[in-house]
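The data blocks that follow each hold one structure.
Coordinate-derived values only; no laboratory data. Here the structure is a predicted model, which is why all the values come from computation and not from measurement. Cβ atoms are built from the backbone, for glycine too; each structure is taken alone.
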Structure 1
């Protein structure tokens with residue numbers, strides 16, 4: 001339990017690191033959370049945590065907007081800090097949250113259209129070999145592009161003879177840990193080529 005003196009002098013960065021060490025167990029989640037919090041801590045990391053409240057969040061949002069950061073992303077970073085503060089109060093690290101009662105207005109969602117086949121073809125032509133795999137599988141199989149789905153896919157999940165792959169599901173409430181995705185006929189030759197390349201490297 002933090003002493004009264006430590007509660008008064010703990011910096012925002014110290015509190016954030018304390019939260020990451022005690023509350024986040026997965027490395028990938030810790031890395032992502034630290035990245036987002038660091039955008040805010042660049043401005044206020046040296047401040048006493050108990051003083052990084054509503055006025056500072058408004059200033060941070062203004063800075064983020066000036067840098068062209070999407071409102072949804074900037075708001076996510078503010079909500080992370082609010083979560084850190086709530087945890088600090090629960091664990092006795094702070095007597096009260098400086099963001100108590102602070103409300104964020106819901107930003108207008110921005111719809112981002114997926115690339116067209118022509119767009120994907122142009123990207124594929126210029127991309128490095130490992131990025132070409134991401135482009136093809138992203139367009140053909142519809143996975144989340146990242147460690148939760150596509151980057152977990154292994155050759156053991158791909159049945160080229162039967163023409164399907166077992167795509168890992170992200171931990172987002174799905175009942176099953178994977179789903180069956182048919183492999184399009186037009187990418188089967190490419191997948192066979194990639195598998196042969198990987199087998200030669202093994």
Structure 2
């Protein structure tokens with residue numbers, strides 16, 4: 001593999017994982033709707049592998065009205081029951097209901113200060129570059145993810161503990177956790 005194509009070891013050789021690594025993971029994301037979708041999907045991932053979510057992401061998008069917070073904020077028991085019958089998503093009542101609560105929280109935050117601003121202020125508006133030397137240095141949470149988790153919960157989000165919040169921060173580029181021997185580490189440093 002050329003130096004240009006060195007990747008984080010977690011993505012392996014699965015084409016879906018490789019594309020996710022190369023095109024999405026760790027890229028600074030500021031679009032509020034895309035941030036909302038990613039946060040909700042990270043919550044659904046709890047207890048599962050991320051590849052499970054990636055393989056079902058399009059089905060999730062269809063089932064959850066393309067993660068439109070204005071639509072989801074109005075959903076309730078009827079939609080919960082319908083979604084619990086959908087084999088294409090993760091059928092977990094608590095996570096489904098948390099999506100609707102999260103949509104309502106998103107709308108309030110977006111109106112007040114902007115959802116992207118609310119999230120990114122937890123890292124001072126710039127990605128944290130962790131300079132990981134290897135996978136053994138990986139962490140599951142940080143002071144910033146603990147603070148973000150607390151803030152999200154206070155707004156009404158659920159399934160946003162410090163570990164989920166940290167995984168979200170990695171995914172949306174708030175933290176650059178590409179190891180330094182991954183070709184994307186330096187690319188993400190300059191993308192901030």
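A few points about this structure:
- Highest-scoring entry among 1, 2, by distance in nm of label points 7 Å out along Cα→Cβ at positions 15 and 167, is 1.
- Origin of the derived value 96 (volume of the Cα convex hull per residue in Å³, for residues 23-118 alone; candidates 1, 2): 2
- When relative contact order in percent (Cα under 8 Å, 6 or more apart) is calculated for each of structures 1, 2, structure 2 gives the greatest result.
- Origin of the derived value 1, 8, 16, 21, 19, 16, 11, 6, 2, 1, 0 (P(r) over Cα pairs in 5 Å bins from 0, in percent; candidates 1, 2): 2
- Read-out distance in nm of label points 7 Å out along Cα→Cβ at positions 71 and 159, computed value 4.8, structure in 1, 2: 1
- Read-out distance in nm of label points 7 Å out along Cα→Cβ at positions 55 and 87, computed value 1.4, structure in 1, 2: 2
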